[in-house]
Structure P
Amino acid sequence: MGIDISEYSERMKKLRSLIEEEGLDAYIVGTVENAYYLSGLAYRPYERVFFVVIPRDDEPFLFVPKLEEEHAKKVSWMKDLRSYSDYPARSGKEWFSVLGGHLKGYKKIGVESSLPVGIQQSLNGGRREVKVVDLVERLRMVKSTKEVEKIRFAAKVADKIAQRILKNSKEGAPLMTIIAPVSQEMYSTVLGKIPDANLLVTNAAAAVWMGPVSTMPHRAPGAFDLVKAGVPNVELSTVQADGYSGECERTFFAKYAEEKATRIFHDMVEAREKALGEVKEGALCSNVDLAAKSFLVKKGYEENILHRTGHGIGIGIHEEPWIAEGYDHPLKENMIISIEPGIYFEGYGGFRHSDTILVTRSGYETLTKMPVDLDSLTIR
């Protein structure tokens, strides 16, 4: 299931075309996910910089701290590795001094917007023009056949984790007992299929937001929060399996759903269907978002909408394209996105399903297969 050298080479070829369009002499990639996409090197930078440097007319090279040189040689397809001593370093041996020597003759350098301003300034050094422009994200939006295969597998693992979460989520169950077995199951499933999976880019997040806490989807739930009967509980399972991700979320109930919760649940599911009905090649991301939001506003939920309808999924669990108003980018075949319109009532609960969706020419394929109906999601 690995990405082969020919695919990495094709990525570099496409990136060079963008570099030329921008009139750059070279482009420097320092974002962890983008560097992984181009080089196959997974790492944690901490205070030391890692760069993939792509000259317009010369061969690309990896620029890494000496500490990571041997690691990079073993895992990256790139053969040209250049290193610096450490951080901090004595005068003349700093990373920007060493890299500057490799950039001689390059007058216009492109860098990513996510690079810290201090690093951008160090790259300038007063001798060259530095242009902030994001290029790799453009390439990452449309997935290759191999990437789709890897995300399809990650979505399957996310489904399996979601099933385990629901099985463990009886009324009164604390979060800790629900999610304790999840990591072990994820690793055994992934390593059973990919024994040599890179563990730096293999991980899972699993959680349940119970009752009122489910109105805050980015707040960490408490380890001893309890599953409540009648009101909404939202489970999350996201998986990164050997570099590529999948996501599955479900709103579920213990024992039964109150009348109020039943009504809101069905409206959330219908909003999801409205969004999915717009998904196909050529559709604008903003229109997919508005299909769900317009329905919810007509139903009286305008004040209960907290977020966009979805986002891209790939190496990252959140990446472009954004399924949001104001983002008028057209969907293309082999983009992979989430669809997850939500309805939130402070002090009561949140309602949200999320699926990993493959865009096709005529529509979509749902890669996560968990049921979405109320009966299946009521744990009796």
Structure Q
Amino acid sequence: MKIAAIETLHADGGWRNFDFVKLTTDSGIVGWSEYNENFGGPGGVTGMIEALTASLLGKDARAWEAQVALMYALRRQATGGVVQQAIGAIENALLDAKARALGIPVYELLGGPLRERIRLYWSHCATYRVGTRAKDMQLPPIHTLDDIVQMGKEVAAKGFTALKTNVLLLGDHASGYVPGFARSAGFPELNADRHIQRAIREQLAAFREGTGPDMDILVDLNFNYKTEGFLAMARAMEPFDLFWVEMDTRDARALHYVRSRTKIPVASCECLFGRRDYRPFFEHQSVDVAIVDTPWNGVAEGLKIATMAEAYEVNVAPHNFYGHLATMMNAHWSAVVPNLRIMEIDPDVVPWYHDLVTVKPDIKDGYLTIPRGPGWGTEVNEAAVRTHPGR
């Protein structure tokens, strides 16, 4: 079974695109994967996928480890970043193709499932309902703390047992606080000023009022602070008994410093690539939960990272704020890793979101049942993608 063609497709996701790889073999088997162009710059990851394709045509589609090793070697002097995201996207399509050829789910290639159901948390809770994203995604806007209370009630009513939010600045012109991405005031200093600490405390109190006492609440601080600011924010949130606080940094020692001085479990690592990037965070005991982006790393490489984390007594969780195909991909990974903590998902989506795949994830009462079909258990609906082309 040889690789005959690799192409990319792009669908409108509201404020972003959903990006897919279609890998076709000479036997007619097609392997799918989802990746994300949003962080690689316009066309960056797609261009790298196209650049790697010429070296893969005619190669054995079943030997995914051999093809991944080849791609790494071809880009050895520029590893990580866009290159790794392209390699991960192709690796995942190869996994799907091989499993489909064998007529089995991908998790059977990876040792078989350890669990049948996977606990989910509602990610970007209220985040997508502030600013321009609410309009882009046709979602009800949020402006006040009363709106946050109602959002909490909605999450509980839909059966979820955990939610994750970001720091929001409410009011007539509500917005997310994201100076780390140069999208709000506070850039480039990245300090946790008093009004930011006050905003997150008020937001968490409103969520707790809406959800009741049993909801697990998580907060994602992204890259929006330096070490001092991360610690100040964590201490401001300690009275709210958080499930975890998420902090993005590339300094393992700095994150260990923060973790050793807060009572809240610390999650991080979602922007890292490969086992070598994760190793110092394990060696320095920097995290309670290592977040792994399997579309970026590849599901097989992500499994190796999870196995490494297990050796250091660290739990893992998938980074999953993409489309339904990525959710299914992460479901297979989550089914086989023993040290899984919880799985991320974005319920706030554009109206045509569910049309982009042939089989939707089976979600009930905040849990996802693992897929049963061959490969990932779903495919991209190409007709729907053409109806909603990428921006």
Structure R
Amino acid sequence: MNAVELTRDLVRIDTVNPQSAERPAAERLGQLLVEAGYSVATHEFAAGRASLVARREGPGLPICFAGHLDTVPLGAAPWTRDPFGGELDGGKLYGRGSSDMKSGVAAMVAAALRLAKTPLHKAGITLVLVAGEETGCEGAAHLAKVPGALGHAGALVVGEPTGNRPVIGHKGALWLRARTRGVTAHGSMPQMGVNAVIKAAQAVLALSAFRFDVAPDPLLGAPTLNVGTIKGGLNVNSVPDEAVIGIDIRTIPAQRHAELRQQLEALLGPDVELTPTVDLKGVRTPADDSFVRQVVEVTASVTGEQEPPGTATYFTDASVLTPAYGGIPTVVLGPGEMALCHQTDEHCRVDRIEQCVEIYTQLARAWCAA
């Protein structure tokens, strides 16, 4: 199976989270893997929200390749290309999910198909392809709770977009829902009510002035806080009795999420109710780990680019899968481009996809078959 064509197939399947289910993409990939001799199990955390785990067993702990099937919405800006067309032009493949991360999924499936008949003398191969990553790793979290669903693994490769540069760490994510309450009244008599939007605005100003009391991490940098959404009020001529703020915090290893929540609760006061909606730890594997060194060597041999391992600003399913597998060495590496994640006219370089298949194939062959 050609990974570029498989990427095009996947882009043409609408898996925009949350309105479009991942099951059609999971079924397409599952069929290919079953036909190649892999055992495939499908797990749903909600109707149509399907993840799959594919395995070829070997004598030792398998190498695991992981990716997600869902994408983010298209956004308000118009696209100049069909976002579900999988169009090829100028060495680029266009469409929603082309970089984040259907190209990575296609590359790992293509590598698995290449190795379908290779004797596994050392260890097995596992693919974990999940639903619901974009909304907080829901599919991975569901698999981690199902006894036996994930099995065991000795190393993890997550195919998120890195431009085929090995990434050995990313920040944690703490998303908070901040709600303020008021008392509704007629808009012509605001003194008769309590305005929840004004309370929310005061909270936003406090958050904009907030500074983390932690030194930047040498690898991951400083933590960040972004107010991503604010909603409140029923109509213009009523005093709003509720407002909700969405807060996105990206954390570094020196921080504890529970302590950070306590800090923000003290900052915002009793008028603001904080509820976590996503709580994911960061991931970091030492640069001198033997698996990391192997990934760096293989990647350099394929791409011809000698780059040290880097870090990512986004979170990945490794936030769930790495601890679920007992803290195994983890590398994020995929053909997409970080800068194109969630962008209008998202695309991926075709040569990156082809390189990535070769990288995954060499890593799996070295781990499983030598």
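Where a number appears in this text, it was derived from the coordinates with a stated rule and is not lab data. It should be emphasised that the depicted structure is a prediction, and the values quoted were computed from it without experimental measurement. Cβ atoms are built from the backbone, for glycine too; each structure is taken alone.
Assign the value 21, calculated as relative contact order in percent (Cα under 8 Å, 6 or more apart), to the correct structure from P, Q, R.
Label of the originating structure: Q.
Of the structures labelled P, Q, R, one was used to calculate P(r) over Cα pairs in 5 Å bins from 0, in percent, for residues 121-184 alone, giving 3, 10, 16, 20, 18, 12, 7, 5, 3, 3, 2, 1, 0, 0. Name it.
R
Could you tell me which structure in P, Q, R was used to calculate Kirkwood radius over Cα pairs in Å, for residues 161-264 alone as 14.4?
Comparing all candidates, it corresponds to P.
When distance in nm of label points 7 Å out along Cα→Cβ at positions 193 and 337 is calculated for each of the structures P, Q, R, which structure yields the highest value?
R
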